[in-house]
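There are structures below to look over.
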Structure I
Amino acid sequence: MNLTGQSILSDLPGSHLIREGLEDYRENRHSIPSCLVRMARRRLARAGLMEPSQGLDIDAELDLYQLLSHQGNRAHSAYNALIRELVSFEHALDHRLRHRP
């Protein structure tokens with residue numbers, strides 16, 4: 001990720017997951033963070049952090065839940081917590097993009 005990408009993500013809620021997810025996505029690793037990146041792809045593309053997509057990745061949410069279900073019996077709670085963190089990240093990113101010089 002370039003310096004601009006680092007500065008755009010700096011201090012945003014959940015940015016550690018997005019950074020990891022971007023790396024996993026680029027390396028074609030199927031991971032929880034890469035699922036979150038797939039879910040946020042439009043916003044990340046708008047920020048210049050990913051290539052624009054040709055549509056929605058409707059399987060990203062299902063993939064995320066399946067990965068979480070393999071980690072134990074609290075998949076639903078973990079899924080909801082990650083979605084809340086992703087929404088917070090997206091709102092903060094949108095705010096940053098609207099107010100950047």
Structure II
Amino acid sequence: MAILFEVVTPLGCKIRTTKEYWHYLVEKKHPYMMNREATVINVLKYPDEIRKSLVDPPIHLYYQRMDRLYCVVAKHQTSSEGFLVTAYPADKVKEGETIWKK
């Protein structure tokens with residue numbers, strides 16, 4: 001599978017996604033994110049805040065306010081590797097342990 005992008009976050013974790021998964025994400029789950037790969041990359045590189053999921057600790061939620069608030073969800077498999085789970089415009093920051101803040 002062809003990698004669409006790999007981004008190193010402020011936590012030093014490289015998050016990746018494939019072209020195939022990105023197409024699934026924007027066609028089935030969050031059509032609003034179509035053609036917003038640059039937004040996702042920017043949120044991962046320069047988040048305002050990173051939270052760890054209360055329910056599933058390897059899940060990290062990256063938030064950044066641009067034209068609106070965006071949330072990019074990634075699963076950290078190790079401290080240095082992970083993958084994109086989903087990305088969407090958010091109404092508010094979800095509960096979770098804040099582990100990094102701008």
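Coordinate-derived values only; no laboratory data. Just so it is clear, the structure is predicted and the values come from calculations on it, not from any experiment. Cβ atoms are built from the backbone, for glycine too; each structure is taken alone.
Results, tabulated for the structure shown:
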read-out	value
Source structure (of I, II) for helix-only ellipticity at 222 nm (-39500 (n - 2.57) for each DSSP H run of 4 or more, over all residues; to 500), computed value -20500	I
Structure (I, II) behind the derived value 0.95 of FRET efficiency 1/(1 + (r/R0)^6) of positions 19 and 51 (r between Cβ atoms, R0 = 30 Å, to 0.05)	I
Winner on distance in nm of label points 7 Å out along Cα→Cβ at positions 11 and 83 once structures I, II are ranked, highest first	I
